[in-house]
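Where a number appears in this text, it was derived from the coordinates with a stated rule and is not lab data. Here the structure is a predicted model, which means the values were calculated and not measured. Cβ atoms are built from the backbone, for glycine too; each structure is taken alone.
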Structure I
Amino acid sequence: MTTQRVVGSIVSLWRYPVKSMMGEELNATEVGKTGLLGDRAYALVDSSDAKVASAKNPRKWPQLFDFHAALADAPRTAVKLPSVRITLPDGTIVTSDQPDINLILSNVLKRQVKLESALAEQRTATAEEYWPDIEGLDHRDTVTDFGLPVGTFFDCAVAHLLTTATLDRLRALYPDGVSRFGGFAQTSW
């Protein structure tokens, strides 16, 4: 007889339908080989250089965390991806179905962008990240490009699990992080 042992429990589950925007808390979701269904299903693409908008380059994209995204319906396997509702920094809600969505987002961001679906484009996407001037980093005070897996808008992993012990340690190391970002758990699921 095998003994089962509880090693943890899920306290909060988050999906981020648009890369680098704040997301939505979930009660349940389908999980597959590409993580939570509908997670990072959309991204903004800069029309000037075709790079995916990423909060990893805050000098270029300082407002991304001011946007919130939620899928209009629960996504299902083998069914067209539902539209996404985006709450703009001023509280206005727009949807990916609107014919002027790209113009609206471009005006708010003051940069020409296009909202794209990872499923619509089976291409290799590129994003950028800023490296601050900190000793010991691979690069200092520079922006570098990084590739995203084909057909996705994920940086490196399809899911991130944070333990309460990790969150406690992060709070101890950076107490301002909780109030600044609205909670560590919300920033990395």
Structure II
Amino acid sequence: MNVNAPPAMEWGAAIEAVAAYLDALRVSSRAVRDRVTTRVLEAVAERRKGNDDASLATLAMQELDRLMIEWFAAVLGEAESVSDAAQLSARGRLALLLVDMPGRWQAQFLQPAPWSPEFVHAMRESVLHTRPDDHLGHMQPRPIDLGPIATLTRLGHLPYYRILLVWLGFAGLLVVVFRLTH
């Protein structure tokens, strides 16, 4: 018996964390869930040998995120870099939802290449490109249209008797409306 082995509860928490993540992605295929969970837990066991201070659930989430980023980079045909890993991960998850991965492509999820050409095409077409197309845009400032508020702001420039006349007219209108309704 290994005294340094983590308790079964910690492994259970790691498995539950992976299961919750797969639930969030709506992966329902038992075979896919088992394959991904096994792959993640094997990687966590390797990482745990050199890193005893992090919890297994934390390591499992980090490993699953790393696997997904690598997989998104390969499927989407993009180079993965540390600076845009979070952006690639978010765009990849969005692409999974847009192509209805839970309904149509669960067998392809985190699967090594080769993938179905239809799946790759659908993923690459649905991904949002956030970088501009190498052309510069020029924005010209426009005046802000404030609508009726602008008229009220100009009342201060009118002579006082006109302001008084406008308010008396408004009060008269209120009196007429009150008389008609009561």
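Data for the structure
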item	result
Structure from which -4000 was derived, helix-only ellipticity at 222 nm (-39500 (n - 2.57) for each DSSP H run of 4 or more, over all residues; to 500), options I, II	I
Read-out log10 I(q)/I(0) by the Debye sum over Cα atoms at q = 0.09, 0.10, 0.12, 0.15 Å⁻¹, computed value -0.36, -0.44, -0.64, -0.98, structure in I, II	I
Ranking I, II by distance in nm of label points 7 Å out along Cα→Cβ at positions 28 and 172, the structure that comes out highest	II
